[in-house]
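In what follows, structures are represented as structure tokens.
Any read-out appearing in this document is the output of simple, stated calculations on the displayed coordinates, not a laboratory observation. Here the structure is a predicted model, which is why all the values come from computation and not from measurement. Cβ atoms are built from the backbone, for glycine too; each structure is taken alone.
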Structure P
């Protein structure tokens, strides 16, 4: 577990990943998406732009910049989930994001504490939505940018959804990298159970991350880090205090 497999060029922390963009989640998404893109390269789905979903499984990941060990990767991705890809439309991506945004409580001011923003109770999660059911969606070939406006009602919170700087057409098709837990219905996210499966290697995502780092020697934040989503209140940025 303490074997060094490469180097991380930046710290990978999930301390604030549930309310702000995180290099740790971007790293997972980038590896998932780039893996799927390679798997689809020689098939009929080769031309589809690739998206990926990931969540913070805990808020305690704290990988320092520098040598990266198997233990670090195991802490970053703690579950034995395997990697698939499915075909989704722009409308389904929007619906997926709206479902994910149920995780947040309504907010009226532009500053709020984390406990007043996250883990909203819903009919499905009356004791509060767990962190692992808040998914971030990431674009590999171009950024998928969006805002989550917490002054708006659940189901109508995703604003300014763009792909590569342009509004996402409802009918545009994407390949989405997704884990087997989510694709099989975990969290009851819309469309994913019935979406066409494009690839299913049945390989653990944790091992995919290890393989990626071993092959390249570096987990380079300059390659994968994006600031593609943010929380807003009536269009103004929301500042979340721990």
Structure Q
């Protein structure tokens, strides 16, 4: 059974939810791993979940990005190990330089917690394997610093990458280009602000939305089955 590390820093609070969703929806052997106990070569994939690592001091994700654990994550990503960053995990991946861009406070100046719809562009790699171009997904967001920013040249460079964009004309945070998620060109490293683990159980889905978070974890399971 594929082994997935769900990385926990001080202040992380979505680790148990991610491990449960990955196990229940995709049959993955997902385990919460304290950041100081992460070791290279032991995991088939790594997830950095949401929360408030180190209390979001300096900037969201800034301190976690400087840890030895993130050095290991970068080394594993270089070897092709799939890495997913959710919400604060996405912020950490950006702060660590594994994904481009930066994060700013929401344009509303408020914490936003609500369900949104996303459009998938150029899906490839282990996390988006079962998705098609133009597919619309339902997931909730919950963040105060979710406004993704990148300069004009960087934005043009994203046109070669798998992306997730906020749909239906609703952008909850003011992200440039309505961007909700960014991947490396091969899709092996993916960061997204919405929470797939909160959209993985039908019992918890509001009327009018779907448990599409399952597709992220099932894509990983299928990719690993195929030998990613």
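State the single structure among P, Q that was used to calculate Cα extents along the principal axes in Å, giving 47, 40, 33. It traces back to P.
From which structure (P, Q) was relative contact order in percent (Cα under 8 Å, 6 or more apart) calculated, if the value obtained is 34? Mind dumping the intermediate values first?
Working: P: 34; Q: 21.
Clearly, the read-out refers to P.
I have 0.95 for FRET efficiency 1/(1 + (r/R0)^6) of positions 17 and 153 (r between Cβ atoms, R0 = 41 Å, to 0.05), calculated from one of the structures P, Q. Which structure is it? Going through each structure in turn, the value belongs to P. Set P, Q, criterion distance in nm of label points 7 Å out along Cα→Cβ at positions 177 and 217: the highest-scoring structure is Q.
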